[in-house]
1. Among the shown structures I, II, III, from which was the value 7.5 of distance in nm of label points 7 Å out along Cα→Cβ at positions 16 and 96 calculated?
2. To which of I, II, III does the computed value 3.3 (distance in nm of label points 7 Å out along Cα→Cβ at positions 56 and 72) belong?
3. Thinking of I, II, III, which structure, once helix-only ellipticity at 222 nm (-39500 (n - 2.57) for each DSSP H run of 4 or more, over all residues; to 500) is computed, gives back -9000?
4. Once Rg/Rh (Cα atoms, Kirkwood Rh) is calculated for all of I, II, III, which comes out largest?
5. Could you tell me which structure in I, II, III was used to calculate Rg and Dmax of the Cα atoms in Å, for residues 32-87 alone as 20.8, 67?
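Just so it is clear, none of the values below were taken in a lab; they were calculated from the coordinates. All figures in this text were calculated on a predicted structure; none of them were measured in a lab. Cβ atoms are built from the backbone, for glycine too; each structure is taken alone.
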Structure I
């Protein structure tokens, strides 16, 4: 009788108490996790605002224009101005096919120019440090064969032929 009473009444109550204790422990841990997420909400909001500001500043460095044709004209003008300002001769410029990069579009132009090594270095420096966000994914330099010069500075003035691709970025769907 005592055993039956234990099996019918006490054991189920003990098992129920044990399962409720486990569930309560699990719910407390879940509550602590949610409270930690709630506490970090302000930090995440600040980080999001900082990230949006950084993206906004970067988008200010994109090429002008809302489509690839206008942006490539802007890029050609930048390359032409930098090249002529530093005394190199641009022999040709060719607009390449734009490439999608998520919500952005890469607008490349292929440029062939001739100039001295110091002019080339100056042009590359000014392209890389331009106020617009420009990349040079391809660069090929064809220099004349080196021969022992009679003067040390004679080699620095020898023209080199340069073929490079300059790429700028635009945001898709922005008005021109």
Structure II
């Protein structure tokens, strides 16, 4: 399985406006989350050079049911020039602090923290994430799990959803939140 994904900046629109548009199209609220992502790089493996990522995410569910989970995720390189689609492997870990210590003991070191509040909505198999990212602003992500052979059709479905939400394709970005924050820190 892989995740077909599009990301767009919401400069000029509010999250509330976009959520109202999504609800009018039939999207249904799923959850509100506070996510804290800690990204790692290695001494012998440079994830950024390979357009990959190794992330430890702590996810606090704010609505509908409070909860907390930490996951370790590997993201492979982007698979096409139209989207942010990647192969992803993710697993829950019992203790985020211990997982962080294990990674550091193996030679991985934290490089950046990304914090956001995410409102998730869904319409069928399509997930719409409305993200308020600390120090970056507001974004949307459209996601759809698919098999490799179905990736192009999945991206087309996401582009059609983007159009129905009246988000211009010129707002699309292939840059990750991690990359945007690192660019900002370097400037």
Structure III
């Protein structure tokens, strides 16, 4: 695992497309029990090198009902984004994750983690990649049908502050989905 993570952190596959240059951000351990697969680091995470070290991460830890210490304990959580580097700015937020990372690095990481009990898929990029045709037409439909993907995958919207309108429009998420997520996470860790 150490050699694999070293190789990931040295990755240069898509450097010509990265406005801030490569700085792959991922964490994993052979004992990791939960794998969090999100989109890609933002500028703050790119600067710190610490996954989910931003407002989205604070919200995600709240959704999971875990402390920072628990969240960054690699024996509990592996953090493996779809794109390992900051992809750049688009018209309405960050660009999509680079498509090279997941096919190159995800399976080798999963091959090294033999204790995974739950994979949390955050956002449509992770959901479409892992659920394939099982993903619903929209992220809202996929998340509303979260039980369909259990016990292997738990689907979530992105915890970005930009999604506050989505959360307001979908109160069932807070009432139904989050209690189930918190219970599952506590049972695993």
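1. For distance in nm of label points 7 Å out along Cα→Cβ at positions 16 and 96, the value 7.5 is produced by structure I.
2. Derived from the structure labelled I.
3. Of the options listed, only III reproduces it.
4. Top value of Rg/Rh (Cα atoms, Kirkwood Rh), among I, II, III, belongs to structure I.
5. I
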